[in-house]
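J.: Down below are the structures I want you to see.
Every read-out reported here was derived from the displayed coordinates using simple, explicitly stated rules and does not represent laboratory data. Since we're looking at a predicted model, the values are computed, not measured. Cβ atoms are built from the backbone, for glycine too; each structure is taken alone.
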Structure I
Amino acid sequence: MKAVTTYKQQLIKSLSDAGCSDEMCESCAECYENEELGKMLLQLKGERKCLREKLTKVQFELDTLDYLIRKIEQKK
């Protein structure tokens, strides 16, 4: 028998998969249940901004390593 998954469970799973903390997942689930979608949207946009900033930092680090690798390989 297949388990029935509620929208709240799906929402929490998706947020968790996106790297959100348990606290963030529960907060968004509460917002959904209370129909505070504007508040939930603000939280999600804030989380996205943080992830984007991390991504930018990691991309810079990768680019720097790639540069160093190329320079060393050219000297071989």
Structure II
Amino acid sequence: MINSKFSEQVHISISSFDKNVIYYDLKLSQKMADHHYFSFTWQYTGKAIIDPEDQEKAISRYIGSEVIFTFKVNGIKLM
């Protein structure tokens, strides 16, 4: 069962994106003594229909950007 307040417990920041990141389908994994892997789908614009050219510009702008996950556990924020 997914906690209804999950979005309040996990905050995602993307460098050079100054708006609040609205995301879903967040997946995080890390094997013992290995790097972490993550994926999520996010909404970078409020438009209902996005032109393919605008999608290409967004991908080019944000691919490889720093992503920071902040987890709130028992009132303490962990990055």
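J.: Which of I, II yields -28000 for helix-only ellipticity at 222 nm (-39500 (n - 2.57) for each DSSP H run of 4 or more, over all residues; to 500), as computed?
T.: Numbers: I: -28000; II: -5000.
Going through each structure in turn, the value belongs to I.
J.: With distance in nm of label points 7 Å out along Cα→Cβ at positions 47 and 63 as the yardstick, tell me which of I, II scores highest. Mind dumping the intermediate values first?
T.: Working: I: 2.8; II: 1.9.
Largest calculated value belongs to I.
J.: Using the calculated result 25, 16, 12 for semi-axes √(5λ) of the Cα gyration tensor in Å, pick out the matching structure from I, II.
T.: II
J.: May I pose another question? Looking at structures I, II, which one was distance in nm of label points 7 Å out along Cα→Cβ at positions 15 and 55 calculated from, given that it came out as 2.7?
T.: Details: I: 2.0; II: 2.7.
Traced to structure II.
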